[in-house]
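A.B. asks: Read through the structures below before going on.
Values in this text are rule-based calculations from the coordinates and carry no lab data. In this text the structure is predicted, and so the values were computed from the model without any measurement. Cβ atoms are built from the backbone, for glycine too; each structure is taken alone.
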Structure P
Amino acid sequence: MEQVFDLATIPLRELNQALHDCLPDASKSVWRIINPKGEHAVACGVDTPADIEIRGHVGYYCAGMNKQAHVIIHGNAGTGVAENMMSGTVRVKGNASQSAGATGHGGLLVIEGNVAARCGISLKGLNIVVCGSVGHMSGFMAQKGTLIVCGDAGYALGDSIYEADIFLKGKVDELGADCMEKNMTEEHLTFLATLLETAEVTDDPASFRRYGSARSLYNFEIDDADAHT
């Protein structure tokens, strides 16, 4: 069953309430949202394994706090797309603004275009695949999860990173504090290949480099204070 919501005629609050009320036995349905016209918080806080297609560009926090749902955005996304998502999948067919996937706990976020600054900041388990490039401070304080970038990365990549992994195919302007290039083992290659395949990305896993924490900032030492600024 397909349900169509036209945001040119139906209030956004009504759409989101309907999605929140969606019962598990109705999860096989497809929700098609048309004329989003850059609205903020579209399909935010969904907790059902429904398929949601958004036909157009969206504003801030689209699919934020997503849990279980499979969301496709046929356009660009504003700040904080899939922010704090817990599970499910979110795919952006265009570009995304800053803080994409921030604080995400689980699931998969795929962005087919480029992403602005601070992609994947404070990651807590989400896997992010960016087919283009990312801006500065991406992966900042990422604690757990994966950021895969098929293009280039801006300065301060992985600044103050913890136990997350960053896989980068292109060049990086500058690594952030306590971020370093790490060995790529067969285990990492297998994991990367599986994640790329799941994201429907055909790039060769062997063409990526792996970055992570040097673990020198885990314990504060006054003599190393300059490295924390």
Structure Q
Amino acid sequence: MQTIDLSKIGLREMNKTLHAQAANTNQTTWEIVNPKGAHAIACGLDAPIEVTVKGSTGYYCAGMNQQATVNIKGSAGPGTAENMMSGKVFVDGDASQYAGATGHGGLLVIKGNASSRCGISMKGINIVVHGNIGHMSAFMGQSGNLVVCGDAGDALGDSCYEARLFVRGSVKSLGADCEEKEMRPEHLEILRDLLAEAGSDAKPEDFKRYGSARNLYNFDVDNAAAY
């Protein structure tokens, strides 16, 4: 394992070192100590390496991730795994606003709670939250899966497209054009796989599925108040 002390090497040099790892690197396991809530830790990774951050992080940790696995041994600030393309990101604690925003692929697991706008504009990412999520989560969600083992706040799935939203607990309110959907066998299978990968023992049968009612795909003056 390669260890980087962020208090000694500095953020720019640390990310430069991780970016230098190629697809065929033999230095596959990295540990970052003394993060002290720094922003943009392990951003833009593009190699099959595993990075463990020993502590809490600031804005945009693991943003734009590709291929890498990033483990955050603490809580994470706003924009964790923002615009993620592939790979995996695990947060042991809570995550602040817009976790997984605009994510195109990969898996984001939050073992605590997530704040508002979790999965906003998601475009293929899979997000599993062991706890609760805040308001406006999956706003304009285009594709991918958001799994919530706890409760969801106001305006879940507002103006969403084809993202699938699974919630085990209560939903405070649904956003514009979001409705409860039928849970079919293929959805139970998707849930079962995601929960297993995220290390959750929740049962797929305990969840409800939500998604787009498809009334706002094209402008209709009769629906103007909902836009």
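A.B. asks: Please state which of the structures P, Q yields 2.0 when distance in nm of label points 7 Å out along Cα→Cβ at positions 126 and 142 is computed from it.
C.D. replies: It was calculated from structure Q.
A.B. asks: Sticking with this one: In terms of distance in nm of label points 7 Å out along Cα→Cβ at positions 38 and 206, which of structures P, Q is highest? Display every interim value, and only then the final one.
C.D. replies: Details: P: 4.6; Q: 3.9.
When distance in nm of label points 7 Å out along Cα→Cβ at positions 38 and 206 is calculated for P, Q, structure P comes out on top.
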